[in-house]
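Asks: Next up: the structures, one after another.
No value in this document is a laboratory result; all are computed from the given coordinates. None of the values given here were measured: they were computed from a predicted structure. Cβ atoms are built from the backbone, for glycine too; each structure is taken alone.
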Structure P
Amino acid sequence: MKVALVSSAIPLVLGGGRFIVEWLASKLSDSGHHVETIFIPFVDDPSSLIRQMTAFRMLNLDACDRVITFRPPAHLVQHRHKIVWFIHHLRSLYDLWDTPYCNIPHNPAGEALRAAVHAADTRALREAKHVFTNSRVVRNRLKQFNGLEGQVVYPPVKEAERFACNDWGDEIVIICRVSRHKRQHLAIEAMKWVRTPVRLRIAGTGIEPEYMAHLEELISDADLKGRVSLEYRWISEDEKASLLGDCLAAVYLAFDEDSYGYPTVEAAHARKATIGLSDGGGISEFVADGINGLVVDPEPQAIAAAFDRLWADRALARRLGEAAHARIDELGINWDSVLRMMLS
């Protein structure tokens, strides 16, 4: 089968939005299909949003038997057999509209843009043969905002065998894109309150240098340089596996996240529990408090208590980590399931 995978992408920025496409492309190719991967540059600019959406609408992919779309506004592509694996909306115009994370002015122009995007999205999504989502959270947003039903297909990591547990050390790790929405600052602020010798490592890159500077300032002001490591760079898959293999646990503090996030399932493959937050959105689909991880309120003191709890009780850290690993199978997170649904 000739399959085109279409998604938007921020130029020169790697992360989950690209990986879900590239990893599916690899698996489809391994299964004998002819795959064309198409990334179209997309920038978060309200003044050019409609023009950028039009670019996707004008693509001619008739030579392909099937088109699978991912990150918005790729679902605007027209094709006789379009499959949508919907990973999130243009969130500032949807669920983040009334939050501090929205970058769209709340004026008549902003309201008009929001209405136009909602109408275009709903029409394009209705054209699809199937609409899959990466989580129940996104499925519920589709129902709420677009009146559409979606079916959850959880995204796996590409090479799960890369991850393994070596030990439960003294370090809590956060390995993901560094951004305000991911809230790494809460983990740093938590380190002011810990009572054990637990250490924190934050690793990843991003496109918000001012937020990175803020994190550095927090570390310096609290005199945490000996206990908090901040590495603002791309972390290779091998290095990531090494860090997860040796750490005590992982942390994922994103606000109202679209899904459980690759960091959560990567940690689970390494038999490490994830500490998440009660307002973390999709992470609650994977992490159950006290069962296969810890879920606390988005307050530094509560996060610090979770850090201390796992440092002081390695048996608990081990038990939660093993249960996190088992959760992968419980949710059916595997590539066989993905391929079956995408090719249905």
Structure Q
Amino acid sequence: MHRVVILGGYGNFGTVIARRLSHYSRIKVIVAGRDLSRAKSLAAKIDGEAAKLDASAPDFQSKLKDIGAETVISTAGPFQRQDYAVPRAAIACSAHYIDIADSRAFVCGIGELDAFAKASGVLVTSGASSVPALSAAVIDHYLSEFKNLTNINYGISSSERTPGIATVSAVLGYCGKPFERLEDGRWVRVFGWDDHSVHALPILGTRWFANCDVPDLQLFPTRYPSVRTVRFQAGTGLRATQYGTELVARLVRRGIVSDAARYSVALRLAAVALEFFGDGMSGMFVELSGTGTNNNPHHRVWELIARRNHGPAIPCMAAVVIAKKIADGHLTERGATPCVGLVDLNDYMSELQDLDISVFAY
């Protein structure tokens, strides 16, 4: 059986991945993290193994090798504050590496490990999440409809369910901070959780969105050379939480708050207190426009709606698909690369079939 070590395996995203992979007969899941008791608790429920692993410890690499890791999946964020010590350790152990990072710098820079990964004969991929893995899969699925794809506008609206502290810290880390995105052929400066907009989604109705810094903003202009605008925004199902985050961003821009991530614990507690008022639904939309193959203007919209708080499972499925393909020997790519083009849309959606999720395309 292919041995998959999941770092942060008992966390919000790690648990989803561990449970899903535990049902696959060719994979043995090793739930790993700093808290051995939590790792053992989950491992016992999924017929897996548990390991105490601290990625910052000097003996991390040797312990990873002793466990017999063949693939390492890292869910232990925030990746904005990490270097490449974990994937380097995985490569040194001749183990494949996958993470669910959405940090622009972390994901886009993973290529610096390419030569090391190829020499060890392993795949290292970063960003096996809703962005850029799923977003790229959607675009690739419909790309053949376009002679020239010029505009990509998309967004994710989460439910009221508050993510773990690492995710909250990552989001707050760019609140009110500047970053660049491609707009009408020019790189323009925008600010995190600014530029408020609304979008109507099936079943959900109108949701609020604001600017977010993601790897796609840097990756897609190169991956899709004809594109002139790449715009990604995100939001939450509760307007109080959305407005509160946008307010924090304004305080950062005005210099009243230097770094919103410092208040992650308090702000997360406030968001958790509001969860009672949510509807358990989240959504994602992707709007593509440009010139069709008939030389006429062409527009494509893809939308996904998740009910009963099944939305948090969506960003986990790219890692699940890739781990299964590696275990089966069906994924032959080697080297280090952002997670685009490794998972197609049909593979992704097949992992969501048992969840309360609907897809609309028109």
Structure R
Amino acid sequence: MKVGLVYDPIYLQHDTGAHVENRRRLEETINLLESSGLLGRLKLLKPRKATLEDLLLVHDSSHISQVGAVSGQGGGWLDGDTVTSPESYEVALYAAGGVLQAVDAVLQGEVSSAFCLVRPPGHHATRLRAMGFCLFNNVAVAAKYARITHKLERVLIADFDVHHGNGTQEAFYSDPSVLYFSTHQYPFYPGTGAIDEVGHGAGRRTTVNVPLPAGCGDEEYLRVYEEILVPVARRFGPQLILVSAGFDPHWADQIAMMELSLSGFARIVELLKGLAEELCEGRLIFTLEGGYNVRALSHGVKSTLGILLGEGPGEDPLGPGAARGRSTQVGSILEAVKKVQQL
């Protein structure tokens, strides 16, 4: 079965200038996939535009209208971090729609798994506002769409971006049909994602937050995924796994303070692929969130696709990060998470 890649040059038209979230992130990644020969082994999935109906699954009409209006008037800042250009609204429709295209392709058996190389990213966008470089919440819209259009009963979203996906958590905080799992640096932007944020009402314990101190690396992250995500996912029994793939926990990333290496990301991806094969017939979709060191990002995406193809992660040209001895502190965090999640 083929592995899909959602990509289109339209994603380069979200012009953010010298902003850290810029077109070079995708340009460098596509160049690496092409020069390595990997691009030719993937099935290219052409994105479609998300419709207003699609976006309304997660966002209020006032938020959608604001993004469209600011972009339509030539662009501008939606908050202190989040900027638009004249083309940004259209590009954001294709970003959300690209992930929907991947959902259709995976659930209809066209591909076994997929990576959505899209921008702008999405996991901070809430029902009412854009924030944290994000305009619309691509992965949250995809989860709602999979539930409604494809009649799935349970969807798992795993988020390894260095920042907590507050918008994704908000969208499903009371929804028992979507399990949201996040590892993130804490305390850090956007300030959410504490251990005791576990969901509300019928959605209690379908939000799982593992807030980690700065300096955590491969050993700590793998413990979290093995000791928390694996049992939580098995208990939940997803029919589809979506991944908010942020490569900003890499040790070389300039806007965070984690120590993951490319080899560490690869082990997480291998674990996620194994869970998908065990629990949901291999149905697994990654969508790009953060990652601002373009070399780490491009090689992280290449490694992920290599694993999905069954070829392995390939080399780690950036090497390991520093070992900062966070294992003891992480152990106490894991015990606290297990207690509130009744693991």
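Asks: Rank structures P, Q, R by FRET efficiency 1/(1 + (r/R0)^6) of positions 94 and 190 (r between Cβ atoms, R0 = 25 Å, to 0.05) and report only the one at the top, that is, the highest.
Replies: When FRET efficiency 1/(1 + (r/R0)^6) of positions 94 and 190 (r between Cβ atoms, R0 = 25 Å, to 0.05) is calculated for P, Q, R, structure R comes out on top.
Asks: A value of 13.7, 36 was derived for Rg and Dmax of the Cα atoms in Å, for residues 214-285 alone; which structure in P, Q, R was it taken from?
Replies: Structure of origin is P.
Asks: Taking mean projected area of the Cα convex hull in nm², for residues 254-333 alone as the criterion, which structure among P, Q, R has the greatest value?
Replies: Q
Asks: Which structure, out of P, Q, R, was distance in nm of label points 7 Å out along Cα→Cβ at positions 118 and 142 calculated from, if the result is 3.5?
Replies: That value comes from structure Q.
Asks: Taking FRET efficiency 1/(1 + (r/R0)^6) of positions 102 and 318 (r between Cβ atoms, R0 = 30 Å, to 0.05) as the criterion, which structure among P, Q, R has the greatest value?
Replies: Across P, Q, R, FRET efficiency 1/(1 + (r/R0)^6) of positions 102 and 318 (r between Cβ atoms, R0 = 30 Å, to 0.05) peaks for Q.
Asks: If distance in nm of label points 7 Å out along Cα→Cβ at positions 30 and 206 is calculated from each of P, Q, R, which structure is the one that comes out at 3.7?
Replies: Working: P: 3.2; Q: 5.2; R: 3.7.
This value belongs to structure R.
Asks: Right, something else. Work out which structure the value 5.0 belongs to, where distance in nm of label points 7 Å out along Cα→Cβ at positions 126 and 222 was derived from one of P, Q, R.
Replies: Source structure: P.
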